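Alright, structures below, take your time with them.
Derivation of every value follows stated rules applied to the coordinates shown; laboratory data play no part. Since we're looking at a predicted model, the values are computed, not measured. Cβ atoms are built from the backbone, for glycine too; each structure is taken alone.
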Structure 1
Amino acid sequence: MKTGTNLLLGCLSIIVIGSFSVPRDTSASPLSDVVEKSTFTGTVRSYLQTRELDTASDQAVYALGAQLKLETGPFFGFNAATSFFTSSNLGSTRNDVRKGNPTLPVEEIHTFGEAYLQYDRFDTRVKIGRQLIDTPFLNPADSLLFPVSFFGYSLSNTSIKNVELIALHVTDIKIRQDRAFREVDGFITDQLGIASAETGGTTALGVKWGNDFLKVEGWDYYLPDLFNMLYLQGDATFPEIGGGVRPFFSFQLGKQFDVGENLLGGVDSTLYGARLGADKGPWQAAYAFNYLPKNAGNFRNGGFLSPYSFATDAIYTNMLDGGLTLKGSAFVGVAHTGSIKYVFWERLSVGFGYTFFDLMESVGGKDSTEYNINVLYEFKKGRLKGLSILNRLAIVDSELSGENLIEDRFRIQYVFDDLLKKIFK
């Protein structure tokens, strides 16, 4: 796999770089779109994370990084892209801090987070290589310096009106804070706390349907010899009622069962969830709950498994610092979330969230609460367009003292549009 990956990276580099050796005057050539429709985009982030802990020394980490993406224009439906991730702590991070919190980034990262070849014609898109994937339980989890990226194969088709069909398979993963890709087999088994085993990657099949008022999606995630997951989600937005209030409602259902060699010793898990709320002008208020029922005799007492999650999967009651699938004292129980958000001048967003995790005491569950305060300011006009400032604060109060903390994440981000247009216009 390593040899194949390196060969693909080399070929893609030749394609991307070679496309810019074509003369600018290519109006009569089929290569014209390759150059003229190429794009160079990117994101620059400054990221500071601090933690005040009850049972360990306080932690602080800083990193400055960038994602730089170059994508060629199409050539008979084919194009290539590469995205370079680079970051440095500028000498500010102590090695012992990351040992206490492995979610923090290493001192320096310099790697190609994306490098893929794509075919996009006749309502069908095929992508091969390192790429970002966005599904309910396999996604970029883009809340730190870099997103999660995968090596794999993906296909989507939109031939049917309002319907998208998706198929994908991933074999390698680069999590947000690490330098290199690793096989997903070892990553998943580490996340689930079992001995490493070769399982052949993860396959997902999905279907999405939607219109202006209702969206429904269904997924089948297959993790060989571990478990199979079926997931259904619906999101409805209703017409305005009195006073300009516009209600919305969402539901989610999930079911997991063991497959193949049954390396987890038995999987029988269920997820229930609902979210309802309303928008009124700049206001939004919502309530959500999730229920993971106990199923004794199965892995984690029937807890729902989400090995690719950093509290970033589709579960409605996830918070900044945790969710039901990540609570170590028990993985079954109920969570209730209330949230409210207000947007000032269409640029400043202030949100408050509260979640109560009511875990089952019969299997050792320890209850906890988490408060989140999010403040985001976005520059949407003028020379500073693309610049944003985000501060996320989490306060966790738990019966399990090791979970208690106050965490703050401060991010300054600049997203730039296609620089090639500005250079060659």
Structure 2
Amino acid sequence: MEVAEKYCFRCASPLPPGAAHCPRCGAPTGIHYTAKPPRLRLTPGFAAAILALGAAAYALSYALPPLPASLSLEASTYLLPAGAAVLAAALLWRRGAPWAIELLVPFGAALVLFEHIMVFVLHVEAPPLIYAFKAGIAVMAAAAASWLMARREARILNVKPPLSRAPLALSLSTALLLELVFATGGAFSPLALERALLGLTALGVATWLTWHFYAPRVFEAYLNRSAGEEAVMLDTGVSREELGYQFTEMLLRSFTLVLMVFSIVILGVQVFAPQLSLSSVPDLVKVAKYSLAAEVLLGVFGPPAYWLSDALDLRVLDRASMTLEKAAPIEALDSMVDAFALLGFLLTLRDATLAITPPQESPAVYVPVAVFNSILLLFYFTVITLPPALIATALYHKYSFKRHVEHVLSRVKPTPLHELPSLLQPSKSWAATRRTAS
């Protein structure tokens, strides 16, 4: 009889059969990994390494030449709060509460909002407040990365911990915080607050309603089976995990919508409005506004169909050639949300950063300012375009996604793969080739 592998939850060392405690660290074996855990794990040691790296970068800023010293100091302002966030996430993971890791994301947004209120609303002149802004950005990024690490480890645990609680409330509250950040940045006014809270929220709700009524039709049109073709489901059914959703997952999926829409808008600008300069901040603001409109008008043709395709795992079977392929529009969506879309997004922000960063005689001053400006542009572009996308994504997965999955299954009636034994068995030509080779 084959004994299942077990690994210690604390130190990841192999556990002998029948052991009640880990022979290496003494931890109880009630919770253990059922497969070899990844090398990079969410542990206090990993967080301590980030904190040590941040402390070393801060210390080296006093000993290095001007340019590397300024970069080292700038890096420490992000590494130290990120390390603190990872440490808090690791401790929550150890205590069996990975769902609380997601609370760090709105906490980071609240730090940024605090800095904006103090500087732009109350007009407090305190240079150290900029560190609250940087810490907020670092905490949000570190929290999302920590949650992804926890989810990866949770998949191989014998006891499945809750990864998310109240995802809709967290999504809406985070979107509200980002809208307030947008409203309080720069020239604060009641009109700016109204535009941010009502305008961006209305765009998010409008996007969700468009998805709710038209996403299944778009997905069915993408399948578009011709004569001799039929839909095939690779799995026998849709798992509960695929129909569920978590806040951090919604955050990442909404950024996917932002990237896809940005790619389409940039292409449209280059074709129909070449006079716009993407290295100009005013023109980049126009691109952000066009992206908001595109989320409502074009978003239904992208992410919802992509998510339904992932959940259903459907393929189109050509009976003549006995081949299984994804529908062509779904393949096109893959290329619109891949790393190249992110690369194009970052290159555009780089050009805008170089345009707004004033030239300096000293590289030790210019380079850190350029790095900060690039982070600033990335953050504000996200703050403008992400809240409607996050609202729409959260509402769609809460109220529409499961219904759409059931609707598509009832309309398409895909054939399970196990009912097509001819596809699961080697072809005669393949078997003949194997015999010849042997």
Ranking 1, 2 by relative contact order in percent (Cα under 8 Å, 6 or more apart), the structure that comes out highest: 2
Structure with the greatest value (metric FRET efficiency 1/(1 + (r/R0)^6) of positions 160 and 208 (r between Cβ atoms, R0 = 25 Å, to 0.05), set 1, 2): 1
If helix-only ellipticity at 222 nm (-39500 (n - 2.57) for each DSSP H run of 4 or more, over all residues; to 500) is computed and equals -21500, the structure in 1, 2: 2
Source structure (of 1, 2) for volume of the Cα convex hull per residue in Å³, computed value 165: 1
